[in-house]
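The structures come next, written out as structure tokens.
Every number here is computed from the coordinates shown, using simple stated rules; none is lab data. Keep in mind the model is a prediction, meaning the values are calculated, not measured.
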Structure P
């Protein structure tokens, strides 16, 4: 369980950061204030993404098993 929480936190941090950067740059333009606007957007997006990853992770695994066999670890 601890591994899943840490893994989902790292993954959601990277994904939400990238998406927040792209959407912020598209919507507001690239200028000197982009970094501040991006960090503000990311601060809102990251907790939501982490919660979603923890909550939806088990469901996503079940759905994925319908299409492919899980890897052997």
Structure Q
């Protein structure tokens, strides 16, 4: 997934590593956004899917619960 300059800047400001962006994109709960885009939210359900019982990973992701990203219609 390629990031816009704005997305790169915001992820650096919020200390969101690239691996977390991939987790959100893969497991995040999707909802429609404007202009054909999709918003992916890291919620309890998506954390459970990503971890499947891995408590250590779950604790790390839990710190970022509520993080979200918007993917364009071509992503």
Structure R
């Protein structure tokens, strides 16, 4: 399994938690160890979205995939 496939698999594992709060997450791209995701639904406009990315998504991906991963919110609309 490639690093990107591991990242996508891990994102799919945490997706239900975001969906329970009315949001969702979408993998956009990966360049090196920089991952771009798009927050959707309630997460898209939430003032806590940056905290969700860093303290939730990034922390989880670093734990289960690679400790050097960086997750950023995509600006694609």
I have 13.8 for Kirkwood radius over Cα pairs in Å, calculated from one of the structures P, Q, R. Which structure is it? P
Out of P, Q, R, which one gives -13000 for helix-only ellipticity at 222 nm (-39500 (n - 2.57) for each DSSP H run of 4 or more, over all residues; to 500) as computed from the coordinates? Q
